[in-house]
Structure 1
Amino acid sequence: MVNTIQKTLASIISRQPQATAFCTPELQWTYSELGTLISNIQNWIGSSGIARGSTVAIAAPRGPLGAICAIATTESYVALQIPVGTSADQIVSLLADLKVSCMVAELCQTNAILAAKSLGIGLVVISSIAELIRVNPLARDSNNSAQGAFTALIVPTSGSTGKPKYVPLTHDNILATTKGIVDWYGLRSLDRCLNLMPMFHVHGLISATLATLFSGGSLLCADGLDATTIVHAVNQWLPTWWTGVPALYEALLRADECGSPLRNDAVSAVRFLRVSSAPITQALRVRLRGRGFKCSIVHSYGLTETASLICSLPLNGSDLKFESVGLPVGASIRIVGDDGRVLGKEQRGEIQIHGPSVMQGYLMAGNEEMPFAEPGKWLKTGDEGFFDSDGYLYITARYKLLIRRGGHSVSPLEVERFVCGFHEVSDCVVLPVPHPTLGEDIICLITLCHGAKEANLSRIRADLFNQLEGYKIPSAFVPISAIPKNVVGKTDRAAALQKVMCSGIYDSLRDDDTKLDGPIEDVLNALWRHHLGKDVPKFIGANSNLLLLGADPLRVRAASVDLASRVNQPLSSRQLFMFPTIREQRIQIEAQTNGDLNNACVLDRCKS
């Protein structure tokens, strides 16, 4: 007999009907009540008149209802979760693309309801506590796109590049992943998960929700709630493991520090904190430890195309491996070079995955979009990484994100990892910006930890010259109150770049109007006006970023040689890169004239 999500869950329901399955700050549902809700939703969908195997869209706000509807749908139909915040036009396009036959929507989801009505598909409207409000039968001939009885779920990818792709996940894919999660983390009926993720994302629906239910545990659904409310719920329910993105942990720590404290027994109740969908920073890890979390903090790695988790740090592992995403879980992982050769440990190449959780291919995609390496159907992830000598996987780059700086390729992820290693840094994002000769240059937006000073940015940038190759170091560091995030909590690079280019950040770095001060700055101004050539602006301010104006390696070397004939204490090419404004260069020259040869000595005065 073929196993399914509902058959697996039914055995749990029969074994512990009165145990708590879901809880929120307002309500809780037992496993028995969960079984009743699933049966009701199935009947309501059936009464809409659609055929078995049809695709059913689900629109529910953040909370358990979206997961319950998805579980109910998957036994006879294919579930398609609609991400929160999707516009009416986008929903119409999504429903049409996938030939959806029915929509299950909570009453508050007006965009989804309007889209369903406009297309004449079946419509089931329910309340926030899963009571039926109405069923609109299918108003047109069914033109459903049956995905096959084995398909359980269709998940749109995040769509970071172009139009989203649609990932079909089978019951076997999902069951393989959840079994791996349950076994790897030793989940049991006594566990209670704090799920900080939305149910339209595989992290929230599969890694948190289904893994918890299949282990007989209970789920505290906190996605979409404010941090203060989550803290109160945590203090009430004492979850034993938490899962989310770093930004959500940051928010809870801020709430804890600002008048909504976590109780100590709530902290000590935690067996492990799981971080996925974005890398954890050293600063966040230190703050969690400082708050008293002595439990395992496990970084993990997964893709929509692999039904979530395929790699994780083990519980009770060493903090020394915190930059790794851990060991393979329920899947085979290999590293492949540009020539297709499988590489050994400590060698960088593309991460490829094979196993029972890997999808069969994107829906409605041509052969050119099939991300598999033959033979053997290995999924090409588009991520670069390597295994260390202990078999731990490290992710070093996302190929589509590489910045082409002159003749070099720079991984933003690698640079961000080093920047976030400074204790003053809470979060950052590395972005490409235009450069007149290199094609692309690099800047870094930074969110500083509470109490850190913006003056520290110059010191951080200078310290990077001892940790990274020069071509990887951003030309400018820009303090910002918060890094843009998408609805899942991942860094929204497109929004961050738009902020840089459209809100004046990039222009302000280049078009500074600070007046020059003294003869040395006048000499430096003349020097750079000569070496920037055709790219020189009408006015170079004392704090204009010369690198962004066009000071590439060839121009910098020539300027360094020329400067030696103009001042008594010239600066090397490395120093000109380290101090990219006329003001900083003047201060460094004066420091060296006074006998102080330590570059770092001037950094606290560079902004004066």
Structure 2
Amino acid sequence: MTSRLFASLALVGIVAVACGKKEDLQGSCTGNCSASGGEMNVPGDPGNGSSTGGAQNDTPAGECAKPADEEVSAAPEGATAQLQGDDSIEVTLRTNHLGYAAEGTKRAVVAASGSLSSFQIIRASDQSVRYEGELTSLGSFDAWGSSQQHYVADFTTLREDGTFQLLVNGQTSEEFRIGARIHFDATFTDVLGFFNGSRADEADVWAADAAIPKEDSGGSYDVRGGWYDASGDISKYLSHLSYANFMNPQQIPLTAWALAWVHDEAGELLAAKGLKSQVQEEALWGADYLVRVLDPDGYFYINVFDTWTGELDQRSICAFRDSEGTKLWEYQAAFREGGGMSIAALARIASWSASGSFSAGEYLAAAERGFAHLQQHNTSYCDDGKENVIDDYTALMAASELFAATQKDEYLTAARSRASALRSRLHSAGYFIADDGSRPFWHAADAGLPVVALVRYAEVETDAEERRNALDTVERHLDYLLDVTSEVTNPYGYARQHVNTGGGVRTSFFIPHDNETGYWWQGESARLGSLATAALLGGRAVASADGCPGKASREQVTYAIDQIDWILGKNPLDMSFLQGTGRNHPPAYCSHKAQHSTLDGGISNGITGSET
């Protein structure tokens, strides 16, 4: 099971958001204000099921959602733990292994062979009852190989700090914690350490990468730095899967941008924890690599790749295709192939006036040169010669960050064009169209990036109408995400989507294995983290634009937390995919190479469907 760099990055973003303000986790009580081979499988992947209804928005036009009159809940006076149950009923309990933010949504999943009605939360130290509640029945759920009755135990209003267990029918769960900023405090240092430990800085690698040839023409190019891709792969990617056109993940550039975003948005918290300079240094490490892989002609090198051998003499600047890693000489990165996010990261980091191996001025100059080149040549680097939705959202991020850094109108004009393109891609159902036809946009890693890019654009847009148009697109897409996720029985709140297989469009829990790559699929931890980030950032931005308190709706917060809960163990396999946190981790990747290791803070690819 590999620990994907871009999957860990997803948690960095969500941790930074979640640890910001307690009201961001409480949300509004009603709807929005108006206006690689190691994946785990779960059986099946239903397209439809019994309806439970979509997210509702009963807030009158022009009004903000009113917070519920929620008070901290406790168990009735004198309540005792119900430690005896009906032995004939088999019960399975699933919680977030780490625990729950005190001010956030707190839900557990209960699967049982018979009917149940209630649950208790007990304090682990003395088994005293701290909360009692009624289970919400979801009926039989057999999509993933289980025909048991499923229930949700919601104890959101329990905000007491401590270590607890869920008690149902005489059975107790493993212990979990409730506390303020629990996710940040328990995981952020490990996640940041994962990036630092994944640096391509061992002496032999550093020396080899100082003189790497191009696949088609040889030569010697300095491409030192960056981060290894995963615990089984010491190659370095801006992106890959380019030949499939619609599946490019943003890798090293998104890592650098996200670290910069965390530095800027969570600066006070990071400083209080003594981590701000470390985050900055890690982002600068990424920026230095991006400068080095910018060719004198103005394009970025997409990969430094060794065909997954780990052999340094096999490394070259190239692209590749298929499961054999067949090398290609088309190594120029289009916007969607990492070029756009490289520009965005460099432009954002340039605003610090800080230096790594290069100066802030050099970071900005590289960003501007790369953008000018892709504005002219991008379609030449797209494998099918046509731009698609990934070009739109990565170029939007690039132009937005360049405008923020320079205030040059040309970048705002470019950003407006890309935001308009994304708006035009929004299907009436609320999902994005990836191509010029009807293919839905679905993605194993970057599913939330269109929203994140639109939010960043809205932050820098100077025209109120243009900003409103962008946030309207965000709002409509977030409504879709909630609706498609809740339209079927879905105990875990797992993010659903529209996909295309066999020429048809359908809804699905998991990405289709039958896709344009011909072989590639993976577990979806990165997709879930990306969507969680989109729900929180997008929800806050829409609410703020409507004059409401700048926090996501209750439904958006719950959606986001459900995805993080899944990564941290509240899933059918009772498996935490964050190394070093929780239990039942996927098997560690074994190798004699020091660079091929499974580090704490890395997130394994995760769960996928066995029938997609």
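Since every read-out is calculated from the coordinates, none of them should be taken as a lab result. All values derive from a computational prediction rather than experimental measurement.
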Among 1, 2, which structure scores highest (criterion: volume of the Cα convex hull per residue in Å³): 1
Among 1, 2, which structure scores highest (criterion: Rg/Rh (Cα atoms, Kirkwood Rh), for residues 439-518 alone): 2
helix-only ellipticity at 222 nm (-39500 (n - 2.57) for each DSSP H run of 4 or more, over all residues; to 500) derived as -9500 - corresponding label from 1, 2: 1
